[in-house]
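What follows is calculated from the coordinates using simple rules that are stated; it is not laboratory data. Everything numeric here is computed off the predicted structure, so don't read it as measured data. Cβ atoms are built from the backbone, for glycine too; each structure is taken alone.
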Structure P
Amino acid sequence: MYKGMSLLKFFTHITFLSFFTITAIADNLMSLSDRKDRWELSFQTRYFESIDLEFEGGASASLNEDINWAIGLGYNYSEHWAFNFDMGWGDAGYSGTRIDDNDTPESVSGNIYTSSMNFGTTYNFLAKRFTPFVGASVGWTFVDTNIPDGLPQTVCWYDPWWGYVCDTFIPTKTTTELTYGAIAGLRFDVNDQLFLKGSAGKQWIDFGKTTGSTPDFIIYRLDIGVMF
């Protein structure tokens, strides 16, 4: 009898504690936000799924999944609207086929280095610390394929400490393309300074010489940042 009463008392305490904890969390999540007229700086982790690309002339490439990094700066025009700018960097492995000067297919593999700049806007649905949001962006992506594109070149320059220094490099195929994207996710303002964002979406890169529609990359993002 005593043991049963103790067990009942234990579960009663746990129930009340859980109720008040959930209530406190809910109140915190749904409390009013304080974003308006504030800047924010964020560090972004971006996961890109793998994708296959087909190009005019018979070339093709399979890009591996990859994790990219970015730094973002934004301004909250209101509790709902924000304007953003970010710079990102990536390094994805790939394998594929290129067509050489003799129209002969050649297997290639390596790493593609990318850097990007994007301007975007975000709409937060709620003027709350916890809110769903959607966003859109447009910008440019620089791509270095690491595929040789010319003869070795030597460049020399004057160094005030070492004197004249020379280095030899091999030019590679590079391109800069228009990119645009759309995301949807959730935002939580942990306190008046710290915030977290998780989102998923698509990013299109207009390579121009791909066959079919514009290639779209599925992207998942996790942002951590501060408001000031």
Structure Q
Amino acid sequence: MFSREFLSVYWVAGTPDCRHKSMGTPQANLLHTLENALRAGITCFQLREKGDNALNNPLHIKSLAQDCQDLCRQFNVPFVLNNDVALALAIGADGVHIGQSDMAAREVLAQSAGRLFVGLSNSSEADLQRSFRLPELAYWAVGAIFHTQSKPDATQNVGLDLLRLARQLGGDKPIVAIGGITVDNVASVHAAGADGVAVISAITQAADVAETVRRLRG
């Protein structure tokens, strides 16, 4: 069952995001960082294996997903896969997250058949209007709020106004903000109506992961 508390500190990452680590393989780098983040108190983890140097062998991706899920379950933290409903169902993940350009949200909701919670990215008012017509969505992700280099495919930063509009339109819908969020600007994101924040580099680049997670909670 989905809870808005899952969105409090929602870490999104794949092996390319941890390539600067020195644990050996790309998979080991990610798993080491994930364990540290879980110990620090993240409330959800999404495996997003995309971008330059990402794994492309389906068997390797499945193995990594299972390892990530095993770690998350040790800490009772939900595990989400990015844009891979089939794999999420195959391994019994908790949720799946999709973007506006990924598989149609209605199809994902139908395939998940209540076995996965589904989140959808929104980067415009038109996106929000489409999401509003899908009450089965567990949560909306809104962004990129600020400039980010972690997701080269992200649209231009939309600022806090779209986040405020999402809260106005969505009412009590769980909303997570994403894009360029740091310990220095997180207060403004919460004030604009976000239930939580999704981050990539705020954790992968943190000198003190525990302190970063504590401050991101707000």
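Starting from the value -0.65, -1.08, -1.22: which structure in P, Q was log10 I(q)/I(0) by the Debye sum over Cα atoms at q = 0.10, 0.16, 0.18 Å⁻¹ calculated from?
Going label by label, the one that fits is P.
Starting from the value -11000: which structure in P, Q was helix-only ellipticity at 222 nm (-39500 (n - 2.57) for each DSSP H run of 4 or more, over all residues; to 500) calculated from?
So the calculation was done on Q.
Can you rank P, Q by Cα Rg over 2.2 N^0.38 Å, for residues 77-164 alone and just name the one with the largest value?
Of structures P, Q, the maximum of Cα Rg over 2.2 N^0.38 Å, for residues 77-164 alone occurs in P.
Suppose you compute FRET efficiency 1/(1 + (r/R0)^6) of positions 157 and 181 (r between Cβ atoms, R0 = 35 Å, to 0.05) for every structure in P, Q: which one lands on 0.35?
So the calculation was done on P.
For structures P, Q, which has the highest computed value of distance in nm of label points 7 Å out along Cα→Cβ at positions 109 and 173?
Result for distance in nm of label points 7 Å out along Cα→Cβ at positions 109 and 173 over P, Q: largest is P.
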